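A.B. asks: Have a look at these structures, which come just after this line.
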Structure I
Amino acid sequence: MLGSDLIKNLNPYFVVTPISKDNYLEHVNAKFDIIINANGNSSRFWANQNPQDDFINSTASVHKSIFDFTADLYIYISSPDVYVDHSVKKYTGENEKINSAKLSPYGFHKYLSELIVKKYVNKFLILRSSMILGTNLKKGPFYDIINNNPIFVTLDTRLQLITTSAISDIIQTLIKRKVVNETINVGGIGTFVFKKIHEYFNKNIQFSPEAQAQIYEMNVKKLRSLYPDLMTSDKYLERYMKSYLHK
């Protein structure tokens, strides 16, 4: 989802070369100004059930890409799951010391990938992204609501949201400002509270018996200093529903 929208959103401003598993070998040893790695497994549940496969998909693939291609700037899309406690802004500053032993397999593999990028890349950006809403949304509570599936989160859930369009704008801004060798939390200001979900979706929402409360909120003070146009998570959900759902 993110990769396809980045291609569409960045294409008017850059010469974009999409690389997927289908054409990966054709581009090995190629030189680029910028690589944006939006690859890797994005399913926490699957990763935690299949840690060995997730390591191959989410960490070994990052290591491989660094040596298969050359770039002046390498941008890696990471996750808030690298934080031991991703529910409180106090514990999610970019300089927070991370105890990797307490991370889930999913978070641990994302954190390992960050360390690999920092070790082997001269100029990098690591963007720890909150839940992303975009054109080809294929999973998550909003996807389930739209497709009349039971959702697996409770009304006590609070999630930080951002759109693929906003991430594209943020990347362009960071490039223009020549920000390098930084780790940055990327997400809307505050969280979307699921107790308000019926204000956004006029339908009967089914909750799975296995639904659990999820809380994700990173500190985005650093991002706001670099990208003053950052909006609230509620606003990004509104933008998503207007801009993406009606396409």
Structure II
Amino acid sequence: MSTFPLRSALITGNSSGLGLGLTRVLQRQGAAVYGLSRRGCPEPTAGDVRVDLADHVAIGPAIAKLLAGVERLDLVVLNAGLLGHIQSMHEADLGELKRLMDVNVWGNKPVLDHLLAEGIEVGQMLAISSGAAVSGNFGWSGYAISKAALNMFMQLYAHEFPDTPVHSVAPGLVDTAMQDYLCTHADAQRFPAVKRLRGARGTLAMPDHDTAAQQILESLEPLRSEPNGQFVDLRMLAVTRRPTR
């Protein structure tokens, strides 16, 4: 668990996967969790509102309803995101690319703007990014582009939350529904990165979402020492923290 108490948290995209894992772990630690997602969280939480994060007009009223009366959040995790298809850039449909940007990047703007407008104090903020944002591996197309944009988005918003540690983070491999698609439908022969992911599934290199959530929470304190607004690969953070003999 984290080494400082987390009493309240906002998590987007907590209906499944890593967002649901974070919700479960935080609630076991005694935190009140507020969730914003398209399908709704399947477990009882302190607050839960359903909204499509591609519907930017609807997000403002949804987050206002969710956080009515909330004055402080110890943790905000911008987790909601779409993978899209693994494909070459020339095959990528422009409409799909726009939707990935709408959810993975712009869907976060009404959330952060509400926190600023209402003066809600935030103890720490993370956006769930990906190593795909910097690797440029063949096939990741709109997902990689949107996560790279998310990294800069968070770096810019960090200036507007000067008293809050703000980072975009790559959590490493996590066994979620995204992996179901990658292991079933994506072309592993054409896209080498997919083949490597399939080889990692079922190993310690790809933990389930509850285990990955625990690892993220354990990284919160060391993240505070990283430059504000920066992208951090949590796997590299773990390496730098490894004790020497």
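Taken together, the values in this text are just the output of simple stated rules run on the coordinates, not laboratory data. Please read these numbers as outputs of a predicted model, since none were measured by experiment. Cβ atoms are built from the backbone, for glycine too; each structure is taken alone.
A.B. asks: One of I, II was used to compute helix-only ellipticity at 222 nm (-39500 (n - 2.57) for each DSSP H run of 4 or more, over all residues; to 500), and the result was -12500. Which label is that?
C.D. replies: Value -12500 for helix-only ellipticity at 222 nm (-39500 (n - 2.57) for each DSSP H run of 4 or more, over all residues; to 500) corresponds to II out of I, II.
A.B. asks: Using distance in nm of label points 7 Å out along Cα→Cβ at positions 18 and 170, single out the structure from I, II with the greatest value.
C.D. replies: I
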